[in-house]
Structures are given as C-alpha cells and as structure tokens.
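**Q** The data blocks that follow each hold one structure.
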Structure I
Amino acid sequence: MICKQSIQRQDNKLSTVITNVFNHLLNFSINKTIIARMENYMKKQAAIKLMAELEKGRISGEKEGWQTLEEVRKEFGLANDTDTSQSQG
C-alpha cells in the first residue's frame, strides 16, 4: 500500500526536477539572448570602426591626392596580378 509520505516524497522529487528543467531552459534562453545581443553590438562596433577608417581615407585623399589603381596594387604587393574581370569581358 502506498502511503501518503511516499506520494509526497515523489511529488517533491518531481517538483524539484521540473523546477531544475525550467531553470536550465530559462538560463539557456537568457544566455542565448545575451550572446545574440553581444554579437549584434560587436557587428555595430566593427561597422562604426570601418566607417571611421573610410572617412579617414576620404579626407586623406582629398587633402593629399588620390592614389591610382596601380599605386594601390603596388602598395599591397599586387602589382604583378592581372585583373581577371577585364580579361573575361
């Protein structure tokens, strides 16, 4: 015969398991949200940094003059590379 105490113990165990599962799911959801927000923040910061660097380049080009494509290729070690887009046309 099942006694009242046995049923209460089982009920307490089940309650604990359900609470633990809920807490794990909640923590997972919170962590996933935090990670997504951090990634979004990092992307925005990278975009801001890129835009700032592009602006520096634009200002430099206006003050000191723009480089030709050949000068840029030479600066980056691409002087001997051929432009494949022109040869495909």
Structure II
Amino acid sequence: MTGIAAAYYFWKRKFPWVFAAAALHILCDIPLHDIQYFPTPYLWPLHTPLHDGIRWANPRVMLPKLCTHYRGLYVRVLWRRRARTAERV
C-alpha cells in the first residue's frame, strides 16, 4: 500500500490522503485489541512484541468513540445545511 501511495504522489504530485485512513486504522488497532481477542502483529513478518490493549467494547473506549462519531456527523449536517442556504441566496 505504501508503494501505491508513493507512486500516486510521484505521478500526480499530490499526497493521497485516502491512504492516511489505512495508516490511522493500523495505529488504532495496536492499542485497541487485547492479546486474548486479537493480538495485532504490527511488525509482521518480523517478530512483534505484543501489546495488551483495551477492547473496543470497553466503556472507556466506546463512549469517547461514539461521541466523536456523533459530533462529526453533526458538524457534517450543519455544514451541508449552511451550503444549501448559501446556494439559495
């Protein structure tokens, strides 16, 4: 995936921000999976020191995650409403 992102960058001279979502997902997977459920081998195929993280279903993780998602959805709805009212004027 890094090779594809680098090729796109050299071809278009623009950073492919779509690939940043995959990198963010990997960074979130490492601390948010416990060893019993899904130990994330983030250095595969090399030897990976495993990290005993917190499960997604834990309220300490789930509540802030849901609040962030709903806040983002709310901002997006407001943004679209403002764009529609600006088009009417």
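**Q** If P(r) over Cα pairs in 10 Å bins from 0, in percent is calculated from each of I, II, which structure is the one that comes out at 12, 16, 16, 14, 11, 10, 8, 7, 5, 1?
**A** Details: I: 12, 16, 16, 14, 11, 10, 8, 7, 5, 1; II: 14, 25, 27, 24, 7, 2, 0.
Computing P(r) over Cα pairs in 10 Å bins from 0, in percent on every structure in I, II gives 12, 16, 16, 14, 11, 10, 8, 7, 5, 1 only for I.
**Q** Can you spot which of I, II the value -20000 was calculated from, given it is helix-only ellipticity at 222 nm (-39500 (n - 2.57) for each DSSP H run of 4 or more, over all residues; to 500)? Display every interim value, and only then the final one.
**A** Numbers: I: -29000; II: -20000.
Source structure: II.
**Q** Compute distance in nm of label points 7 Å out along Cα→Cβ at positions 9 and 33 for each of I, II and report the one that scores greatest.
**A** On the way: I: 3.9; II: 2.6.
By distance in nm of label points 7 Å out along Cα→Cβ at positions 9 and 33, the leading structure of I, II is I.
**Q** Which structure, out of I, II, was FRET efficiency 1/(1 + (r/R0)^6) of positions 25 and 65 (r between Cβ atoms, R0 = 30 Å, to 0.05) calculated from, if the result is 0.00? If you can, show how the numbers build up before the last one.
**A** Numbers: I: 0.00; II: 1.00.
Source structure: I.
Readers should treat all values here as calculations from the given coordinates under stated rules, not as data from a laboratory. Bear in mind that the values here come from a model prediction, so they are computed numbers and not experimental data. Cβ atoms are built from the backbone, for glycine too; each structure is taken alone.
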